[in-house]
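Trainee: Listed next: structures, encoded as structure tokens.
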Structure 1
Amino acid sequence: MTTLSLRAMTRDDWSEVAELIYVSTNTWYRANGKPPIFTGDPANTELFCAVYEALDPGCCVVAENERTGRLAGSCFYHPRETHVSLGIMNVHPNYFGMGVARRLLQFIIAIAEAQGKPLRLVSSAMNLDSFSLYTRAGFVPRAAYQDMILRVPESGLPETPPGYERVRAATAADVEAIADLERELGHIRREKDYRYFIANQDGIWHTSVIEGADGRLDGVLVSVAHPGSNMLGPGICRTQEDAAALICAELNQNRGRQPVWLVPVTCDSLVQQMYKWGARNCELHFAQVRGAWTPPTGVVMPTFLPETG
């Protein structure tokens, strides 16, 4: 019988964790008749290790086969001021169905409970195995999102929506106001994430904000452009109009690329605007929370780097 032990990921594990993310994710999508999520060099997915370790050193747990020393699974987590976020979780195909994901999840649930904080995640609505894993553990689906994808023309989008003129690049001076805005609208706070995005030491991030007539911030949206991930998010806005302006701005930062972003299914006018630009649906996701949750009063656009439902 295989014996697995849980321990913290080390720098020496990065290449194996990256390959685990690559192989596990692509195996599931192919098995369900869909194209792979990751292409090219598996080393590209070391991006997750690098970003997560920069933000939360030591906050990745791996399941190691005690006999071979090989990794059977991994999961990142992100302690924040108001909550703990469950990051990307992967199990090697050789260990599917052996309870590895359940052990990893229980480990992180214990951390959130010890801190007295709710645990949040974003999970695929198409993967019923993971949906069952989380709901059995006490997570409750709180919001649904449709994943949208668009090949952005090299010249950028042909037109801009109302409010676009109020969008500008974020600066370090905006960080506290951004964190305050997310606490006001989304009822969570994660100031260091935005400080990291705006510092952009990796050269792969861009952050835009939209200002109101009174000079206050009405929204923020981040994007990442890297072979391991090309997404818009995280973001939060006061209105669907603000969200459309920010999405347009970040899409124009990704000219010639094909980013993915998540839009709340309840934002009907925003969704229709995305269709007019030529975006199409590629997946559905749920934001799930284990513990206290307050409905957001703005437009939330989650992402997977790092995750927060």
Structure 2
Amino acid sequence: MKPLHKPALIAFLTFILLGMKPPDLIGKDTLTAGEVIARIKNHVTVPWQQETVDTFKGGSADMAVTGIATTFLATMEVLEKAHAAGLNMVITHEPTFYNHLDKTDWLESDSVFRAKRDFIRDHHMIVFRFHDHFHQTDPDGIYKGVVAQLGWSGYETRQRPYVYKIPQTDLKGLAGMLQTIYPSANIRVVGNPEMSLSQVGMVLGAAGSERQIAALEQQDVEALIIGETHEWETVEYVRDAAAQGKKKALIMLGHAISEEGGMDYCADWLREFVPEVPVKFIPAGDPFWSP
């Protein structure tokens, strides 16, 4: 019987530690990060762009993969949990180093950046961002996961902007339902709490005020669920609309909470074509807390 390579043995033990059934790895060659990304490229429904943020932020394509963690954000805590679980490849939706392009030249003297960079390097971890193409694939992977969490799969009326016709409720009731689904979220709401509604739009993450307001301009959007926005932009647009008697409202879940469901789904999606190693979703969670 051909023995397992060391990375394959680690992957096998990681399956066991995570309580997952390991596949037959006897005699299998080592899976590399580059091979994982090649499979991702083959499974998205759009051509891979030359200019994209979806690149390696730590490690390299030729490194062996022992397990994969998907997450909204590769925080220090997520990296530590992934390493402890034997998952040395982290696929993150958002930046690792505090800016959209993960530029680090301006951070070289910063101790927080260096500690995180060194942890990734010293523990032989791989960090890859999966943002642009997961949003652009059909269906949008982030929305697919979030809609499944909400149980709204049968309510969609259109996409981009995504609009859902839900059972009649009021703004306070909708916010309460979301708080039940996302108990750790610091949900904030703008609009009349007694406003009745059934048509809800979603522009998740931090899409910007132009896209958010463009969605709110649509007649079939009574309430808009977003991740975050500049408080002096979309927030004030909705406050003025409500003061004018228009049937408009805004619910802010927080950026992380609004997209984490998509990276949970990403783990399920990856398991379909990366069977050799364990794949697990690790939530980053809402960074804010209320006193």
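Values in this text are rule-based calculations from the coordinates and carry no lab data. Note that the coordinates shown come from a computational prediction; the quantities given were computed from them, not determined experimentally. Cβ atoms are built from the backbone, for glycine too; each structure is taken alone.
Trainee: Quick one: semi-axes √(5λ) of the Cα gyration tensor in Å came out at 32, 21, 18 when computed from one of 1, 2, so which one is it? Don't skip to the answer; put the middle values down first.
Mentor: Numbers: 1: 32, 21, 18; 2: 38, 21, 17.
Corresponding structure: 1.
Trainee: Now a separate question. Comparing 1, 2, where is volume of the Cα convex hull per residue in Å³, for residues 113-240 alone highest? Let's see the in-between values first.
Mentor: Values: 1: 163; 2: 146.
Between 1, 2, the highest calculated value is found for 1.
Trainee: Right, another one. For which of the structures 1, 2 does the calculation of distance in nm of label points 7 Å out along Cα→Cβ at positions 65 and 169 return 4.8? If you can, show how the numbers build up before the last one.
Mentor: Details: 1: 4.8; 2: 3.6.
Clearly, the read-out refers to 1.
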